[in-house]
Every structure is written in structure tokens, then in C-alpha cells.
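Below you'll find the structures, each written out as C-alpha cells.
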Structure P
């Protein structure tokens with residue numbers, strides 16, 4: 001009996017020791033690096049901006065243009081409107097457009113834009129989550145000029161997938177805002 005008990009314990013230990021315990025691999029994110037490119041300058045009738053020359057400039061008119069980034073499958077849309085006593089309406093519309101994404105967003109980060117020497121004032125919005133637009137902004141000189149911009153991707157929003165491209169293009173948007181100069 002003792003021999004059978006010892007044999008049973010030995011076989012149990014042997015069988016349990018031979019089992020491989022597999023652990024799942026931890027989730028990882030791709031490390032995507034995008035080229036920075038050179039800065040180009042775009043002159044319109046009302047303002048000028050510096051932009052990343054890796055973007056393809058499309059739909060150039062006196063009031064709007066699109067910076068298309070085919071490598072990242074995204075675009076930055078920029079529109080100009082003159083201020084003719086309608087600044088309150090322009091501000092309300094721009095803020096309303098930014099907060100329409102709050103339904104799908106996990107959060108919206110606001111960053112005021114204040115460049116007193118260039119007379120550029122406004123707001124930059126960074127949207128977190130599966131929203132249609134990952135960034136929005138508006139800038140104005142408060143008297144004559146008003147510019148809005150939005151970042152959109154060509155794909156269904158999946159925040160984890162587009163995050164590296166969104167971060168890269170958000171930096172381009174900040175560069176556009178910082179370089180914007182009004183024409184008198």
C-alpha cells in the first residue's frame with residue numbers, strides 16, 4: 001500500500017511537471033516613424049502659413065485648401081472666412097463643430113492659442129478616442145480674419161490604429177498655427 005501510494009505521488013508529480021504552461025504574449029504597439037520633411041510656405045490672399053512639404057497641397061483657393069498626407073491616409077482641411085461683424089457666430093460655429101465629436105470621444109483637450117505679436121488668437125482641440133476628427137482649431141485676429149482647421153483620416157476611426165499618425169499630424173497643425181501670419 002505504501003509502495004502504491006509512493007508510486008501514485010511520483011506519477012502525479014511526473015505528469016504535472018511535464019505540462020507546459022503557456023503565457024500569452026503581451027499586447028504591443030507598432031512603432032511607426034514618419035519622415036519630417038521640409039517646411040514649405042503657402043501664401044493666400046489673406047494669410048500665409050508654413051506646412052510640411054510631404055503633404056500634397058490640394059483645393060487651393062482664396063478661402064480654403066487641403067493638405068493631403070497619403071502615407072498616413074489623412075488630411076488637414078483649412079478654411080478662411082472674413083470677419084464682418086459676425087465674430088460671435090464664427091466662434092460659436094467653430095466651437096460647436098469641435099464638440100460635435102464628444103459623443104464618440106473619450107475626451108477633448110483644449111489648448112488656447114495666443115500669439116500677440118502676430119495677432120493670432122484662438123483654440124486648438126485635441127480629440128481622444130474613436131472620433132471622426134482627431135484635431136480641430138480656429139484662429140482669428142478678432143477684427144478681419146478667421147481660420148478653421150480639421151484633421152480627418154480616410155478610414156473608420158480606430159484610435160489605437162491611427163494614434164501614431166494623429167500625433168504626427170497634430171504636430172504639423174501646431175506648426176501651421178504657430179507660423180500663421182495675416183496679410184493686411
Structure Q
């Protein structure tokens with residue numbers, strides 16, 4: 001018998017949580033099982049390890065676009081729904097020639113100008129033959145982004161449940177309704 005039963009209980013609980021996380025990651029769809037470097041960081045995130053079993057709102061972003069102000073709304077959505085499990089992930093891309101000239105500027109726009117706290121990844125392609133693996137599968141399941149700030153609402157199993165074009169703002173009732181129905 002251990003002299004510290006509370007510590008033993010915490011260790012057992014932590015072990016169960018790690019086992020549960022590992023089980024979720026094992027069930028994660030292959031297209032999410034990739035490491036992506038975070039924006040202006042040396043740190044990487046494996047989307048399965050970090051977000052397996054959670055609903056996702058995946059957005060292709062750009063720093064110099066007429067829709068860039070949607071960062072504020074995306075942050076508000078994230079703050080509103082993160083307690084219920086929604087994860088927002090931004091994929092900056094220069095596919096439409098409107099991304100910042102370097103990651104320092106992109107990071108300043110996201111973090112400094114708009115106060116983004118949700119996961120922003122380093123710049124990558126989101127369309128065509130050079131699309132990153134996440135967007136290749138989102139395109140397969142739904143459609144290719146037609147412009148910046150297209151949104152893909154993905155269920156906890158990795159299936160796209162709804163695609164939203166740029167003009168559908170984060171504040172739109174249509175997006176809120178889709179998120180609410182997914183989180184029920």
C-alpha cells in the first residue's frame with residue numbers, strides 16, 4: 001500500500017486519461033494524423049494527438065484579404081464554443097495571393113491585430129495538387145476552397161458536415177446553427 005493514496009489515485013486517473021487520449025488518436029482519420037508547424041513557432045502540432053474526437057472548424061485564411069476581419073468573429077466563435085469542445089484551426093495560405101509576405105507579419109496580423117488564440121498553423125497550400133493533406137481530404141469530402149476564409153465544419157469522426165463560403169461570416173446564424181446542431 002502506498003503512503004500517498006491521493007498521489008496514487010491521481011497517477012491512476014492520469015494513466016486512464018492518457019489511455020483514453022491514445023484510443024481517440026488511434027481512431028482519428030488518417031488525413032488529420034500529420035504534424036503541422038504552428039504559425040511563427042518552432043512548435044508543431046499533430047492534429048490527431050491534439051484534437052482527436054473533437055469537432056473542428058477548419059478555415060483557410062489570409063492576412064491581406066477583404067475577409068481578414070473575420071479573424072475577430074472566428075476568435076469569438078472559438079471563445080463561445082471551446083468549452084463545448086469545438087476547435088478552430090486556421091490554415092494560412094497564399095493560394096489566392098493575399099497572404100503576408102512573411103510569417104512575422106502574418107502572426108502580427110492574427111495575434112496582434114485580431115487577438116487570435118485558436119490554433120494557427122504555418123502557411124501552406126489549400127488547393128490543387130500542392131494542397132496540404134488536410135485540405136486534400138476536405139476537398140475530397142466537400143469542395144475546394146473558392147477563396148480565402150472558406151470554412152469546413154468537421155464532426156468528431158473527421159467527416160465534413162458542412163462547407164461555408166467566404167461570404168458566410170462567423171457571426172452568421174447559418175454557421176451558428178450548424179455548430180449548435182453538431183455540438184448537441
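Just so it is clear, none of the values below were taken in a lab; they were calculated from the coordinates. Computed from a predicted structure; not experimentally measured. Cβ atoms are built from the backbone, for glycine too; each structure is taken alone.
Worth a mention:
- Structure responsible for 42, with percent of Cα pairs over 26 Å apart calculated and labels P, Q on offer: P
- Answer label among P, Q for the case where relative contact order in percent (Cα under 8 Å, 6 or more apart), calculated from the coordinates, equals 21: P
- Among P, Q, which structure scores highest (criterion: distance in nm of label points 7 Å out along Cα→Cβ at positions 38 and 110): P
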